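Peer 1: Listed next: structures, encoded as C-alpha cells.
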Structure 1
Amino acid sequence: MKVYFGASVSLDRSMLPVYQEVVANLKKLGHTVMSENVIDPTMPVGGGLTPKELFVREAKLIEQAEVMVAEVTLPSWGTAFLMEHALSHGKKVLALFY
C-alpha cells in the first residue's frame with residue numbers, strides 16, 4: 001500500500017526517533033512510504049521551499065497515496081492542512097498520538 005507519512009518537522013525535531021520507528025514499521029509491513037524525507041535528520045527546514053511550494057509538493061504525494069498516517073503528538077499546522085487535504089480527497093487518515 002502507498003502510505004503518506006506526515007509529522008511536525010519544521011520547528012521541533014525531538015520526535016524524530018519515533019517518526020523513524022513508525023516509518024520502519026510501515027516498511028517492515030510491506031508498505032511503500034512516499035514521504036521518507038520526514039525522517040531524514042539532515043533535512044533542512046522546508047527543504048528550501050516556500051510554505052506554498054512545500055504544501056503543493058506534499059499535496060501531490062498525498063493524492064498519489066492510498067492512505068495517510070500522521071504523527072500528531074507535536075502540534076503542526078502543516079500536518080493539519082495535509083490531513084485535511086487527504087480527507088478531502090477521500091483518503092483514510094490514521095492519526096497517531098504518543
Structure 2
Amino acid sequence: MFQIIQQDDDFHSYLDRSGPYVGTNVPRIDGIDGVGIKVAVIDTGVDFTHPDLLGYGPDGKVVGGYNFINEGQPPMDTNGHGTQVAGVIAADGQITG
C-alpha cells in the first residue's frame with residue numbers, strides 16, 4: 001500500500017502590503033504620524049538593534065523595557081514575535097525583513 005505525500009504550498013502573509021486592505025494607510029494619508037504616542041508591548045522582548053526600531057533608550061523607539069526571564073538584562077527578543085509586534089506598531093514601513 002502506498003500513500004502520496006505532497007508538500008504544502010508556501011504561505012506568505014505579505015504584511016508589508018496589507019495596510020490598504022484594512023485601512024491602516026488612512027492615518028498616514030491624513031498626516032497622522034504617531035508622534036507623541038506611547039504603546040506598551042508585553043511579549044518575548046524586542047530586537048532593538050533592528051534598523052526600523054532605531055535603538056533602545058531615550059533616543060530610540062524602544063525607550064524602556066524589563067526582562068522578566070533574565071532580570072537585569074535588556075529585554076532583547078530571541079524569539080522574534082515581540083519584534084514583529086513592535087514593528088507592526090512602531091515601524092515606518094521603510095525597511096522590511
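Coordinate-derived values only; no laboratory data. Source: prediction; values computed, not measured. Cβ atoms are built from the backbone, for glycine too; each structure is taken alone.
Peer 1: Comparing relative contact order in percent (Cα under 8 Å, 6 or more apart) across 1, 2, which is largest?
Peer 2: By relative contact order in percent (Cα under 8 Å, 6 or more apart), the leading structure of 1, 2 is 1.
Peer 1: Then there's this: Given a computed value of -12500 for helix-only ellipticity at 222 nm (-39500 (n - 2.57) for each DSSP H run of 4 or more, over all residues; to 500), which structure among 1, 2 does it belong to?
Peer 2: Attributed to the structure labelled 1.
Peer 1: To continue, here is another question. Give the label, chosen from 1, 2, of the structure having the highest value of distance in nm of label points 7 Å out along Cα→Cβ at positions 7 and 71.
Peer 2: 2
Peer 1: Shifting gears a bit: Where does the value 2.3 come from, among 1, 2, when distance in nm of label points 7 Å out along Cα→Cβ at positions 23 and 55 is the thing being computed?
Peer 2: For distance in nm of label points 7 Å out along Cα→Cβ at positions 23 and 55, the value 2.3 is produced by structure 1.
Peer 1: Taking 13, 38, 27, 12, 6, 3, 0 as the value of P(r) over Cα pairs in 10 Å bins from 0, in percent derived from one of the structures shown (1, 2), identify that structure.
Peer 2: Answer by label: 2.
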